[in-house]
Structure 1
Amino acid sequence: MARAPTRILLNLSLDAALAVLALPLALALAGPGSVPPAGWWTLALPLAVLALVPPGWALGLPQQYWRYSGVQDLLAVLGACTVAALLFTGTLWVAGLWHSPNLAFPALHAVALTGLLGVPRLIGRLRTIRRTAEEGATQPVLVVGGVDQADLFIRALAQQRQPAYRVQGILARRSRQAGRRIQGHPILGTLEETDAVLERLRAEQRLPSLLVLASPDLNGTALEVVLDAADRHGVPIRRAPQPTSLGHAARSTDEAARIDLRPVSIEELLDRPQVPLDREGMARLVQGKRVLVTGAGGTIGGELARQVAALGPSMLTLLDHGEYVLYEIDLELSERHPAVPRRAMLADVRDEARMRRLMEEIKPELVFHAAALKHVPMVENDPLEGLLTNAHGTRIVADTARAVGCTLMVFISTDKAVNPTSVMGASKRLAEMYCQALDREARASSQGMRCITVRFGNVLGSTGSVVPLFRRQLERGGPLTVTHPDMRRYFMTVREAVGLVLQAAVVGAVDRDDAPPELREGGIFVLDMGSPVKIVDLARRMIRLAGLRPDEDVEIRFTGLRPGEKLFEEMFHGQEPPRPTQFDGLLVATPRTADAALVGRALDEIAAAARGGHGRMALAQLARLVPEFDHQDGKAAQKSGL
């Protein structure tokens, strides 16, 4: 800090000396052989310096780093020199001391002054660029992404006194940009040509050390193309900071600032373009309403709470059985949306008396029911708990909400409810049946609570998901455990899944002309999850994203299927073929419904058997109600004394 005034004074002195040299040069250009009298110089030289000080200071010339000069700095030099030349000529004219007969003198003076002040700055900049290029310690990188973001990254890199990276070339998004240059760096090709470009560089023995993703929106399929090519050539990929951070770094003169590249996450790789959502419809659905979210401390429930809070409910009630997770989401919403009235309530959805009192107290108009036991092996170990929470608990939430005048309940289901092989999946299918039956009754009578069911697969990063498990195993150095080499699952980001849940609620809340006719018969919304992903491929990709080699640096170990697990999950039962809707990302399953009273009585029998510890009876009744339930493991029941 103490050296800054010294540097500024040095810049002032150098600019003053150059201003003195510019005056005789300008006079020689304006009138060759014309020499002013000796006394004229005594006044003119100090005036030439003084004329430069005000505009130069205003435009920041003394504060410039010459070796980091850019276009804006040179424009500032041009502006200051032009104003200084006009001030100098005007002052001499008013004082009657004007010597040169050439009316072009002010322009020539400005040109001479700009040249003498600008050339040293340009030389300093070129020396910095040359030094950076000659430093062998820097890693050669290819910058990948949009040209604007690539330009920002290169500028930020150039501001560093000892940059860690040297830009070798650029991979742009559009083919028409290939062959052009950004700040002297060639655009070698497009994202789709990454493999060919890397092959060519390998043949020239110029393979880069890194690919740097400069565009923050480079995700999904486009990113997968780049990553596959990088994998084949053994080149790691890193992501540059956000453009706002790069923009600040590009303008900064802090030599200690560094550009920190981060690894690419698996969520970015599997993320898909956001489908258009009816945000206005969501706002109409939620704004000013009393909303209850059950399971608010979980992954889906927490994201529902966040997105609902952003839509402005009159009261948001967060319900969960876990104290700490409920505290966390309540604290987060207090910081993000302090103006939204909310309540955090500890409750068990299986406690009918407690839920009845709670519903009568808060009188929700809209309920999102995400509370459930979702971990297949855990529910296999304690199947009665899964039945009581997932099936009986859903019935309690639906009945108590309907009793206090709730207009809409959205039930979160799972792909494991289709042709279930686990108690968890069968219990969710039973809950689907009850919600479908309630919704069919409400639509038939045009009154009562609508009950929308939304079914989808795995969300990335959720509690108990394979992605956090792989991350923990990678941190320990492996191995990564996969149950079976052919195991496949559907994946979606939690943000996308919850956005589509809200979209489904908008579509199903009212009778719309564009609503699918299947909804009138209790149809289930199913999110378009895309194509399933092999878990072993996911494991290998995460290892590569960490900069390691599968089966060499990190072992992949197969452990065998766990109780209740399937190799392939399904989104639709054979008797409920999918129907498209007019809304991207949403499908409807053709309904398979039953009478609500019959399902309700069966649920009461299952709950009574479960509370009494009669496991065989409860599972037998479950199999009768869900005939496609193919329970593939009886050992868990034996261990539980069923």
Structure 2
Amino acid sequence: MPNAIKEDIHTIDDKSFGYVFEQNATVPLKSSEGLVRCNVYRPKTDEKVPVLVTYGPYGKDTFYGDFHAKSFEEVNPEHRSEHSAWETPDPKFWTAQGYAVVRADERGIGQSPGLLDTMSRGTSEAFFEVVEWAAEQSWSSGKVGLLGISYYAGSQWRVAARKPKGLAAIIPWEGMSDYYRDRCRHGGILSNSFIKFWWNRQVVSNQYGRPADEDLNLSKDIDIEGPKRPKTSMGTIEGNLSEEERAANRRDQTIDNVSSQFRDHEYYASKEYDMGDIEVPLLSVGNWGGILLHLRGNIEGYLHAGSQQKWLRMIVGRHDLPFYYKEEVEIQRSFLDCFLKGHDDRGWTTGKVAPVDLILRKGEVGFNNPVGEKAFPRRTETEWPISRTQYTRYYLTPEQTLTTDESQLPDVQSKLTYKALGTVDAPQLFQFSTPAFEAAETEITGHVVAHLNVSVSQEMRGPTPTDIDLFLTLRHIGASGKEVFYTGTAGDPVPLAKGWLRVSLRKVNTDHPKHRPYLPWREYLSTDVQPVIPGEIYSVDVEVWPTQVVVERGGKLVLEVSSGDTQGCGIFLHNDPTDRAPAKLQGLNHICFGPKYTNYLTLPIIPAK
């Protein structure tokens, strides 16, 4: 058992750095038992300054270079310092810009005791209290901004909807906004591989009460909880907790996401909120390459936030580096200066900054090529989706083509058959290709949806299948005939977009305010489950995540329909043996054609201005 909570661990160092460094400042919690501890980095000035707050699970004391050494070596040198931390603003840089930085250990992490339950209602309530605490400090101007990547962005949507006193602006940078749809269950299918990797490697390794490296029983503990605690994340000040105590003090995402399947289950329902409650100025920054985690959330968050002043900015590149690019930091600084300091040097409040700023993936520069990607042109728009979008149907044919000519559709019934439960190593799929585009450039920017007619049948001696999992991928084939890849989250080669649907969850709520012709709205409730019976044909609309590409003359697009993950998934696999059990999915899947069964892909084509 650890000792009683210590009250006297807060230290202040105003000599060792170019800023004041406060370690283990304490935020007592009213919403739950316990406290949150945070580090404060603030300019050496008597003036009150605005505050940037981050709250997350990776350890406020964990050095970026320890957390991910290779990434840290590639970060813009202006943002590398002794107190740099993964996915958060660098204190040395931002204190020099006149901001205090507050970096909090999430409840149950690092030096903050309590129940570890990431992205939960309880932890959002604690985050709310940290924001209000930062606004009330003697060195604070009373204005707080939120700035961070990924988890440090996803949590921003939730706390902003709670409207904490002092919150003045947020920049969710590559941050999912819909826990169920964006992160955990794509189309109702569990995205288990990333959750397991993230939970064990990046979160549980730094749980409150976990022993420091030298105290670990590696042969036992590491198998249960993943890698060692980062060496720069000191052991818990109050002492260690036993393995059993730590297990009792956390909600395990690798368990909860398997046992909870629907949005009306308590686990998911407790994490829901109304995006319309967000009122503060908002800059949502999404990445076209984030096709399996954050991209959808940044666009949907921008669309549905209630903020009167909001902007959408799209980027490309790896998940970790663009946040620190000089030009992107300048965007962050000008936005925060405007709403936290009242200095609007860019024109955010005067209409000079367009609501939507897009980067256009035009030309083949390879993947994981920051220099090449910076050559992609940018263009501003006044709205999203772009009002001049021409939603164009490309019909699937049994010959595996995509055509805009309805006369090419078959007048007799037929089907294409592939096995269920395909994998990346053993894919089961069909690919449908457009003709080569004849225009010099064809721009596709926006939301994509596929309308398919599907069925399932039993294999000889196999179980009776009761569901179908659809995995869709949109690919760009260059004029050379080779696929053009783009930069994914980890610098891996990814296609244009992906989409998913579990056919038993095909029900669409057309009356929901968020339902749109280009984005079918599903509730994913336990009451929405519909039967899938062998031999029956089901018409389904599959949401494919938004995308952007400029296809050159001679280039093509390919729609891939598969029964499992295919190239481009990286670590974001959907292969949980319970969720994807052969007992319910094994069989032969079919795409059905005929006069009554028209299949098509709707693409958002943008005519030139």
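Computed from the coordinates by the stated procedures, all read-outs in this text should not be read as laboratory data. Note that the coordinates shown come from a computational prediction; the quantities given were computed from them, not determined experimentally. Cβ atoms are built from the backbone, for glycine too; each structure is taken alone.
Could you tell me which structure in 1, 2 was used to calculate relative contact order in percent (Cα under 8 Å, 6 or more apart) as 10?
Only structure 1 yields this read-out.
Between structures 1, 2, where is Kirkwood radius over Cα pairs in Å highest?
If we compare Kirkwood radius over Cα pairs in Å over 1, 2, the biggest value is for 1.
Determine which structure produced the value 18.2 for mean count of other Cβ atoms within 10 Å over residues 427-434, calculated from the coordinates; the candidates are 1, 2.
Only one of 1, 2 returns 18.2 for mean count of other Cβ atoms within 10 Å over residues 427-434, namely 2.
For which of the structures 1, 2 does the calculation of distance in nm of label points 7 Å out along Cα→Cβ at positions 155 and 595 return 6.0?
2
When helix-only ellipticity at 222 nm (-39500 (n - 2.57) for each DSSP H run of 4 or more, over all residues; to 500) is computed for each of 1, 2, which one produces -15500? Before the final figure, lay out the partial values.
Details: 1: -15500; 2: -4500.
It was calculated from structure 1.
Say we calculate distance in nm of label points 7 Å out along Cα→Cβ at positions 475 and 563 for every structure; which of 1, 2 gives the highest result?
On the way: 1: 2.9; 2: 1.9.
Evaluating distance in nm of label points 7 Å out along Cα→Cβ at positions 475 and 563 on every structure, the highest lands on 1.
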